[in-house]
Structures are given as structure tokens and as C-alpha cells.
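Next up: some structures, all given as C-alpha cells.
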Structure 1
Amino acid sequence: MGVLALQGDFREHLAALRACEVEGVPIRLASDLDAVDALILPGGESTTMARLMEPGLRASIQRRGAAGMPVMGTCAGMILMARDIQGGRADQEPLKLMDIGVRRNAYGRQIDSFEAEIESPAIGGAGPAVFIRAPQVTERSPEVKELASHAGQTVAVRQANKLALAFHPELTSDRRWHQYFLSIDGEHR
């Protein structure tokens, strides 16, 4: 299991995977991606991550994601996975791994960050979710299934082998979202 390790909270995802008894691999180059069967795109700053991503790594993530590699994106990772980004920079090109549109910083600035309980059958009930400058799903194709919502807004979606969360599960002690993603990885082996 790989975790994009260019910027953001990749260390927290690696720790969450360890808590699930899975060894995560930091991914910085296209050659690193060759060693893993699944990938997590962490929270952080989506524009910075996109700029730091070498073209070969970007192309490899897109190619392998289209070929069935499971990918999970949290917060900025959700933005990277989207087809369309509202509120992004003109030069910010998403990976287009999921058929969703998102709006950056939809929940406000850093000072507006909050934690909430969200309900999802995918994880067997309610669980904590940390929202930090979180994106909002503005549109999704019929192939994209809503897994959770908060205050009437979609905050977790799945499309085949792709999972995108508007929040940070890695910043809580609840590992059910990581376990859910590991089950997706298991389905695609």
C-alpha cells in the first residue's frame, strides 16, 4: 500500500496503515509506485502536491488508476482525484480519477475547521471526521455512490476501486475508513 509522500499528512496515513497491520510505502517517484498495488492521496495542499508531482508519477497514477489500482483520496486527495475543480488555480490540473466535481475550501478557512460524527453503512455506523479547509462534492455521475454526508453535503464517495473523502480519517483514532479502503484493495487483487 503506497501513500503519496510529497506534502501533507502522509505520515499520519502511514501510521494509520500500521495500526491496521499493513506496512505503507512512501511514494515520491514513478518508480516507487511500481512496488505497490494501491495508493492513498493524503490531505495537505492540493496545488502544492500537484506541482511537486513529477510528470512520470502523475501519468503512472492516472494509468494505474484507470487500470484498476485502488486509490483513496482524503481532503486534498479528493481534490486531486476529481474531474473538475471549482476555486482552484487556472494551472491546477486534477488527476481525473473519479467522475466528480469539487469545490476547494468549501467549509471555510483553517480557523473554520471542525470535527463531526458522520454516519456511513460503509464503516458500520457513525464515526469521527475532521474537516480542515475541506472540499465539497458539487457534482457526481450516477456511477459515483455516496457513502456519507454531513449537513446535507456529500462527504464520502466511491466509484468502483476509488474512494474519496472530504475529511481526514487519519487524524482520528478510528481506523474504519482505512479498513474499508483495505477491503476495496482486497476486492481488486
Structure 2
Amino acid sequence: MIQRKEIRRSLRAKEPEEIAKKSGAQFEEGKIRVKVFDEEFLVKTPEFEVEQSSGSEKGYLGELVLNYLSLADYPSGTGEWIAFREIPHGDFYSSNFKKNTENRLSRRFQSQRGKFERVAEELGGEEIDMGDSGFAFQALPGFKIALVFWGGGDEFQDKVNVLFEKPASECLTPEGLSLLGKKFCNRFIEEAEEQES
């Protein structure tokens, strides 16, 4: 991912109101508000320091928010979905992404489609017409991420795919999208564990 120092330098050369408008974020009282799934981050201008509304910044997510603000250019959800390997220059991270997201989700929800659906609904997923069960989640203001459950039947194992809405590759670097997918995978599995405890 681009170094935070370089990102801040490029952001400081622009008007905060325009940055917020182009990224679909909110600007008020000198701060840009950006939601990453259900977590809100505040970006103080003109310093472009990032903090969570609930407390201090969570490391790489703060960098991801700045990266998004520097790249997003009036993104609009298209409803078209692409796999990580289809993202330009995503090949380098593709095997690592699959291991840290799709393989983990597939193992965790093997023969548990009902559980997958309950977790998706609890996390505010919007049903989409893909696979046996598909749900979309607002990842950042400009695009969504989707989880799709495919039942394997008697001969194959069930699998879960992670997809990105098409504007994603214009809003974050492949590394940033990989981190975002991994974060959401972790949250999805944590919610399953909480429902079982």
C-alpha cells in the first residue's frame, strides 16, 4: 500500500470538502467521516490524522481509510461483481487472499448454510441472487463486498466465495482490498462464534 506520508501529502493538496464529496463520505466540523462496514472513522483535516469515533485508530484500517480517500473518484455501485483474481494486479495477492478469506469461510461453514445465512443477516447483509445464498455488505461508501455460499451436494464440499463490487479496484489498491476482505472474514467468523456461545 502507498506510504501514509505520501497519501497525506497528496490529500493536503486538495480541498477536504471535495475529497469527501468524491469519496461519498461526509464532511462536517473539519472532519471527514468514513464508514468501514459498521465502524466509523474520523479524519481530522488539514492534518489527515485518523481515529475511530469510538476511540483510537486501528492501525492498518486508518491507512486503508486514507488510501480510499486518496483514490476514490465519485464511485458508484454497479451491482457487477468480480473475484479478487480479476482485480487489476491482484494476481500477486490472490493465493494469500483465498487462503485468508474464502478457504477459512468454506471450512467454518461447511454443511452449515443456515448458520451462514443467520450470520449474514445479523451483520446487515442484503440478499443478492448468486449461488445458493448470497449477501452483499456495504464495505466503504463507494462499493460493497459479497459473500456467496455454494452447496456442494453429495459429491463436493460447500464453498464460500468473496466478491467485490466493480468500483472496488478503482477505490483501493489490491493490498488494501485484501486487508478489507480479511477483516470482514474475521468479523463474519467472530459473529458465528458469538452466536454459538
Structure 3
Amino acid sequence: MNVPTIRPQELAEACKGSKKLDLIDVRTPLEFREVHVGVATNVPLDQLDPAAVMRARNGAASEPLYLICRSGSRGQQACDKFIKAGFANVLNIEGGTMACVEAGLPVVRGKKAVSLERQVRIAAGSLVLLGAVLGWLVHPAFVGLSAFVGAGLIFAGITDTCGLGMILARMPWNQCSQPAVSSCSL
């Protein structure tokens, strides 16, 4: 689907012209805690219920809903979910939170965390290496582990959906006990 996007500078302008802007950050709570745009509310992608979000909105249904993630990919997936659920007035922030930081938008910074993208690369690389080593030292069938991970990476690249990332997002180290909601303004 072709979802409309806006640049971080346009988001800043929209914030200046609006009393309250609905911006949903779809990253994990830990990623959100590390750095997020001040007006964002955290609703992780794997827990995103478009109908519930729309019922809980502060603004009118006719006002746009802005979605953001780290770099734009999960924001796009979130927009697709809203459109499939019948809510078309959604906008993805180009380049995500990282682009907002680079553009100099006010952000809230918290405790550092290893990003989900890095965790996926570490886990996938470790599994490939483990499969190769076990295939060499124990039994050639263990090479299948490396092939399975490689196929998963290809699938993730084609579909822009990463099963390993979804699993890692639910791990205890990617959860935080603090509520991940902010009421700051730009």
C-alpha cells in the first residue's frame, strides 16, 4: 500500500499549529524509553489495535493520526494496519525517530538500550555461525539451521516482516516496567 508520509519538519509545523496532535510510536517500550518525540504515545506494533486507538483518540476522527517508529518501516506497517481496518487518515513520519533527532526536533531521552534491529542482527548472525560450527564439528545436518535463518532473512527482506524481530520484541529484556506514555509537546 502507498501510505502518505510527512517529513519531520512538517510534523514540527503540524505540532505548532495544533493544540493536541495524535502521534503513535509503534516501537517496543524499551526503544521508546531510550528516545522518542515528545508528543508521542507508545503502542507497540505487535499490540496495535487500530479500532481501540481510534476510540481513545484525543482529536476528532477527521484529524490525521501520525505514526512513527525508528526509521519508517514499522510505521509503514502500522499505517497499513489502520488502512486495512478502514481508517485512511494516517501519516507515516519519513525516516522515523532517527530522522526527527537529526532534524533537531525536541525529543525525550532516557536509558540506552540495544535496538531491536541490532538484536535481530546479533541473533541471526549467532544462529548462522552456530549452524555452521555444529555442521562442521557435530553433524552436517546442522547446516540446515544456517539455511533456515538465511531463508528467514530473505523472507523478512521481501515482506518487510521479521518473525525473529517479533519474537525478540516480546523478550523480558525488551520490556520496561515504566509506562511508555508521554505528554510533552514539541
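Which structure, out of 1, 2, 3, was relative contact order in percent (Cα under 8 Å, 6 or more apart) derived from, given a value of 19? Please list the in-between numbers first.
Numbers: 1: 19; 2: 23; 3: 29.
Only one of 1, 2, 3 returns 19 for relative contact order in percent (Cα under 8 Å, 6 or more apart), namely 1.
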**Asked** When you work out distance in nm of label points 7 Å out along Cα→Cβ at positions 10 and 146 for each of the structures 1, 2, 3, which one comes out largest?
**Response** 3
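Read-outs: derived from the displayed coordinates by stated rules, not from any lab. Computed from a prediction, not measured in an experiment: that's the story for all the values here. Cβ atoms are built from the backbone, for glycine too; each structure is taken alone.
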